[in-house]
Each structure stands twice: as structure tokens, then as C-alpha cells.
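Visitor: Next come the structures, one after another.
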Structure 1
Amino acid sequence: MHDIYVIMATFRAVILKGKIHVKDDLTTNIKIRVTHNRKTEYCGTDLYINPDYFKNGYASGNNADFINMRILDYLNLYHRRYLDLGNMTAAMTVKELKKEISHDKTESIDFIKFAEEYLAGLKLDGRQGSVRAVRGFISNLKAYRPKVQFANINSQFLQGFEAWMKRKGIRNGVQSYMARFRVIFNLGRERYNDEDRGIVLIANYPFKKYRIVAPVVKARENSLTITQLRKFINYKPVTQREALAQDMFMLMIYLIGPNSKDIISLPKADRNKRIIYNRSKTGHAFSLKFEPEAESIASRYSGTIKLLNLAAAYSDYLNFQKAINIGLQSICNNIRENEMKILLKVKTQNPQPDFPVKITSNWARHTWATIARNDCRIPKDDVALCLGHQDTDNRVTDMYIKYDYSIIDEANRKVIDIITKT
């Protein structure tokens, strides 16, 4: 058996001799000499010194400690990058090795390209809602700065991008886009950094300084009161789209707030008349009693496999959600118009309709929760249980509790009773 000898590259701090390498201020650049396969190349640094104060790879004189510390940083950096290349170095020329170890790889990582790869993955997973949000984020980022590397992104960049979007007229979407920005940046760090091996290609983390401030939305701003909800229930639709919107909004309430993606894919009730499914947004398991009010609405859209037959009519849940929201807007307009007519008829001073200017399908979940807590006096913890919220403080405790679904059933029945009370 023969011994195998591996000749490793060597790195040494040097200065080049000759007047040609000395600047007018009598200093010369300290370089890192790379020797590989008996060939030599030099990597420049940002360090300069009088040649008289440099010998055998070390500085002397004033500022020597700082310069020697920086030299050591360069040597460690290049040596680490060399080791990270592994067996690839055997086939490299010294020029190729110099290019590989001296190039700041952070600058070469294209953030927009990485974001577009992430978007492609979302498409493959069928996550239409996330696809729409990420596509909007990338489109705005490209408009702000066509080329963005990870190394370009600092807190000033983030603040500038946010300010630019606001000037452009984007309001409600700014926080959502910046949150997507952070998610994608974090995924990039996960891919390109390996702290255990000392590989940190994306060292900057601007979100330490930059904070995403979500707008404060009060429950009353996106939920209907009982009075408003009864006006909604008693409204007579004038179009099929209004009828669909009214039915789906009420079905969402009677089923404690599933979103449009869940509604369109709900399974049929089991033999115990329960709807059992996992919420698409959180994966949380739900088991709900199929109350008569919900059953009555579902019977008008009865499906063969799913609870509702709507999947065939809409290419995806986003189109379904859009149809609902268009119908809801039409209902809002008509209810407010009718309210205004009554107010003008009785000659009310400064008449203002009571019904909201706009509601969306998301209001159903907030409406159920607000009525449950404020009108039915259901404890907040039970409301959270009904909505499928997980308390992070009690996550371990939750592992030991087998929930009694009758708590959810009783709470939902109280809400439905107070809503439908004449």
C-alpha cells in the first residue's frame, strides 16, 4: 500500500518589490500570495504599508497590531474557502482557484432569481393565494430595482422600498409584501449558509433593524353587528352572484369561519352529521356539527363527492373568492342605498347609512368571533378553540388534552340562535 500525499495550496501575506508597486505616499499594497500546483497568483487586499515596516508576512511599527489582525482575517477567509471547495481544487489551475476564493460570493447571489425560484415552487404546490402575493411582491421589487443581490439588501434598502410602494399608492399590501420579503430572505440564508461548517455566504440580516409594522385592525372594522347581519340575512338578492355571495357568507358563519379555499373543498357530512376537515391555512383539524341552517344552504349546492358542487364552476378557489366578494360588494351597495332612501324619507339630518361600505368573505370569521364573545358572552378561550387558534404558551398542555367538541357545538349553536332570533 502506497501513502497518498495531498499537496495543499498555501497562502501568505507579501508585498511586491520594486518602485512600480510603491504609491506616491510611499506605501505599497499587501497582497495574499496563493501557491497551488507550484504556480503562484496574488490577491489584492485593502491594506497598505511602507515596505520598510513589512517583513516575513508581518507588519511592524505604528498600527501593526491592526494590520496583522486584518492579514490573519484574509488568510483565514481564503483558507476556509479553499477547504470548502474540497476535491474540486485538484483539477483547478491557480488562476481558477484565485477567482474562486477571492470572489465575494454574497454579491453573486441574485435575490430576485431566488425569489422567482421560490414562486415556481409555490405554483407546483398549488398554493394560489401565496403565488398571487409573491408575484405581486416580485413585480414591485423589480419595478423599484431591476437587479438585487442579497448583499444589496440592508435596512436602508428596505425602508426605501417601503416608502416607494407607499408613494406608488400601495397601502394595505405594503406590510404583506415586506413580510414576504423577510420570508424569502430567511429561506435564502437557510439555503446558502451553513454555520456549523463556518460557511456564511449571506452574512447580512437587515430585518434586525427594520421592523414590519402591521396595521392595527379593530374587530369592529371588519365584522358585522347583529343588526347589520340581520339586514344582510333579510336582503333579497337581485342576481345569482348576490345569491351565491349571501349563501356562502352565511355558510361560513354557520361553520365558524372556514375560508373560501376550505368551503369549496369541504367533504360531505359523515353519518353523525359532522363536517370533518383540516383547515388549509394552518392544517388544524376541525370537527363541526352540521347545523340545520348550514345544511339548508348546502342543499342548494349539493355535490356528489364534496359538500358543494362549486369546484367545477370555478378554476380555482381564488376565482370562487372573487365571485363571492363581487356579490358581497353589490349587496353592500344596495343595502346602503335602501338605508339612504329611508333616511332621506324621514328627513334625517346628515344622513349616513349604517351598513359598511364594503365587506369581504373574511368578515364572516370575524363576525362569528365578535358575536360569540360580545353578544353570547362565550369565554375568550372557548372562542379561540372554536376558531382553531393555538395558544403557544399552552402548546405542551394541549398535547395532553382530548378536546370535547361539544364545547364548540354549544358555542356555535348559541351564535346561530342569537343571529336567527326574530
Structure 2
Amino acid sequence: MMSHPELITCDLAVIGTGMTGMASAVFAANRGLSTVQVGSSSEIMFASGCLDLLGVHPIKEKRSWDNPWEGMSALCTDLPNHPYAKVKPQDIKVAFGDFLSFLDDAGLPYRRQEERNSCILTPMGTLKHTYCVPRTMWRGVVALKEKVPCLLVDIRGLKGFSARQMAAALKDVWPKLRTTRICFPETEHTSEVYTEKMARALDSAENRAKLVRLVKPHVKDARAVGMPAILGMYHTNAVIADLEEAFGIPVFEIPTMPPCISGMRVKEAFEAQIPKRGVQLFLEKQVLDVHYGADGDFILHIGQEAMESKVKAKGVILGSGRFLGRGLHADRRRIRETIFDLPVSQPTDRTVWHRKSFLDPRGHPINRAGLEIDDTFRPLDRSGRPAYRTLFAAGSILAHQDWMRMKCGSGLSIATGYGAVNAFARLNQGSTKDG
């Protein structure tokens, strides 16, 4: 006979282990809220590791912004239903500060210009505007800005990363780029190499020394060296320090095609550090069923195929993402929310989900589908009222935003996660006082 799972009680349950879920858990822990977090493998590992705030608006004009805060002001004026319009800029700045502090404590320091976006190289040879840059990439931001002579190194067998293509694409922007291709140590007889395996290999000082011997003869008059983001998984600071000492010049990482090591570092840092903040983390689990009790609390059944744990929470933050995170599901007729069956704002007919041209500069209507919320991030029911008193939603599951084309994915997660946690904390505090 199977025993009944123990009932876990908490203030807040966070559904989702992507950027939204992790940010929400950080903010909840910072507020001293007892928190349970549940989710399957997060999509963070597919990210570049950079934290966008706002890069493009309006989408159809492809206007990029050097100052993301000015861009956000214009965005909220033009699109008053965008989730950013529900969070004060000062609160977003506090949220980013708290989030970056968490990453710094986890050994992943970031750099930024408070009021400006920075430019980094992409593996396609384009320039990307982003707000917060891993310290491992920051020397590249500086080198690009100063247009110093730079050596770009790529690796035989690493797909989707060509130093020669980057240099050719940027010849007018950064004319003093040189390139070289090396064979990563111990892969001479391998036709394809993988970022994670190389990063883990470079955590070894012996392998770092081998890499130095391969690259150093090509440095010559370069004043910076750019390499794929493979410079260690857990000892990145030591890897870069060793390379810079050997070359005598700055070394920086360039994001690779997904899965990107800089994104994987963030994912692993979260999973290691969140429990140390008191969050009870259920990884590779999902919410199988939810009940709303007469006392206003939620009962969540958590497990894989069968219930393994039962959680009673005063409030829930739904940060389950869109289609990749399985927060939304599209069938042949409609888009639905997968856990609470909340109504989804969406085009009235599937025939208008997409525009005729895949590359239409306006984007596709389906990319703005999501949950409608009130000013405190509570999802609305079909009558336009909050579906539940203490259910909140944050991140890409929200309607009226196209985070991918607007280049605001991480900012959206951080800002709305912060807003949702604060809204719950205020409501919960009020309930306690009323009681």
C-alpha cells in the first residue's frame, strides 16, 4: 500500500524553473517568504547568458535603443497593455540590482552600463544590444568600443561558430580583427566537438595549459583575444585568469549557438544556490493537479507521472512560460493555459495566428498571445475579474508582448517576477493584519 505524501506548507509556490521562475524564487526568498518551486528542465540553458532589458521598439521599424529606459518609456506609451507598463521603472531597477547581486554571490558576476545597452558579438557576426553582460564577455564590449586589434579564435568541429565569418561581417565596423582556427586539445581525431565537454575539460589546469600552447603563437600584436564561450563550467574565473596571464592581454568569451555554456552556468548556479536561500526546489517535476480550498489556499499535487508530493500554498506565481516551457499549448483550434485552464488572449481564428511571410517585420499575432492580468499581476477569468485572489502570473506567459523580437526576455522575467512577488507580499501582509 502506498503511503500518502507528506503535506508541505508554504507562503508561495512558484511554478516554473526558467528565468521567470528563478527570478521570482530569488525575490520571494529575499522577502523571507517560505517558498516551494517546481518545474521541468528550464530553457535557460538555451539562452546566451546575457540579460536583455529592451532592445527593439517598434518591432516593425526594427528601431534599436542605446538607452533601454527611454525605449521602455516609448513602449509603454505606444503599448499601454504591455507588461512593462505595470511595473515602475524604479522597481525594475531595484529588481535588476537584487537579481545581479544574487548572481554575483553565486560566482557569476555581471557588468552593465546603468543607463545604456552594450554591444556584444554574436556567432553570426552581428552585433547584439543587451543590458547586462557576463563578466566573461565584458572585455569584448570594451574591445569592440575601442576597436583595438583583436584575435578571434574558433575551434575545428564546433558548429555554428566561424571566426572568419565574424571578421568578414564586421570588417567595416571593426577592421582590426584577425582570426585563427585551432584543434581543441585531445580532439584531433574528432569531427565534431561540443561546448559543454570542452568547458568541463578546461576546468582542469592541465588542459588550460595545453590550450595556451595552441593559441599563444597566434596572439602576436593583438590587444585582446575572443574565444567561444567554453572557458570553464565551474572555474571560469580561473580559466580566464590563466589565459590572460599567459597572453598578457584581455580574453573574452563570445556566445555560441544553443545550448550556450554561459546560459548553462546561470542554470546550474540557480539550481545550486536557490535551495541555500531556503527555497524547496522540485526539479524535473510538474504540477499534476491543483485544488483551490475554501480557506483560499492552493493544494498542488507534484510529481512526474503520479503524485509524489503535496504542497499547500497561500499563493502561487505562474511562471511556466509559453510553448517551450509548456505553460501554453496550441491545438488545432485554440491556445490554452495548461495548469489552471485560464483564458488566453489570442487571435480569434487559427488562420490569423501567423502572417503570410515568416519574416514579416511586424511579427506574428500568436507571439502576443498569453494571459491578461490586472495591475497586480493576477490573471483574469472570462468575466475580466481576477481568477483567484492569490494567483499571479509573470514572464513570457503574459499577453501583449513579443519578447523575442523586442529583445526584452530577461527583463520581462525579472520585472514581472518582482512585481508579482511584491503584489503577493502586500496582499499576504494585509491578510495577516486583517486576521
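Bear in mind these aren't lab numbers, they're just calculated from the coordinates by the rules spelled out. Worth saying up front: this structure is predicted, and the values here are computed from it rather than measured. Cβ atoms are built from the backbone, for glycine too; each structure is taken alone.
Visitor: To test your reading of the models, identify which of 1, 2 gives -14500 for helix-only ellipticity at 222 nm (-39500 (n - 2.57) for each DSSP H run of 4 or more, over all residues; to 500) when calculated.
Guide: Values: 1: -14500; 2: -9500.
It traces back to 1.
Visitor: Between 1, 2, which one scores greatest on FRET efficiency 1/(1 + (r/R0)^6) of positions 47 and 231 (r between Cβ atoms, R0 = 25 Å, to 0.05)?
Guide: Working: 1: 0.00; 2: 0.90.
Top value of FRET efficiency 1/(1 + (r/R0)^6) of positions 47 and 231 (r between Cβ atoms, R0 = 25 Å, to 0.05) goes to structure 2.
Visitor: When Rg/Rh (Cα atoms, Kirkwood Rh) is calculated, the result is 1.00; to which of the structures 1, 2 does this value belong?
Guide: 2
Visitor: Related question: If you work out distance in nm of label points 7 Å out along Cα→Cβ at positions 191 and 207 for 1, 2, which one comes out largest? Intermediate results must be reported in sequence, preceding the final value.
Guide: Values: 1: 1.5; 2: 2.3.
Going through 1, 2 one by one, distance in nm of label points 7 Å out along Cα→Cβ at positions 191 and 207 is largest in 2.
Visitor: Taking relative contact order in percent (Cα under 8 Å, 6 or more apart) as the criterion, which structure among 1, 2 has the greatest value?
Guide: Top value of relative contact order in percent (Cα under 8 Å, 6 or more apart) goes to structure 2.
Visitor: If distance in nm of label points 7 Å out along Cα→Cβ at positions 55 and 127 computes to 6.3, which of 1, 2 did it come from?
Guide: So the calculation was done on 1.
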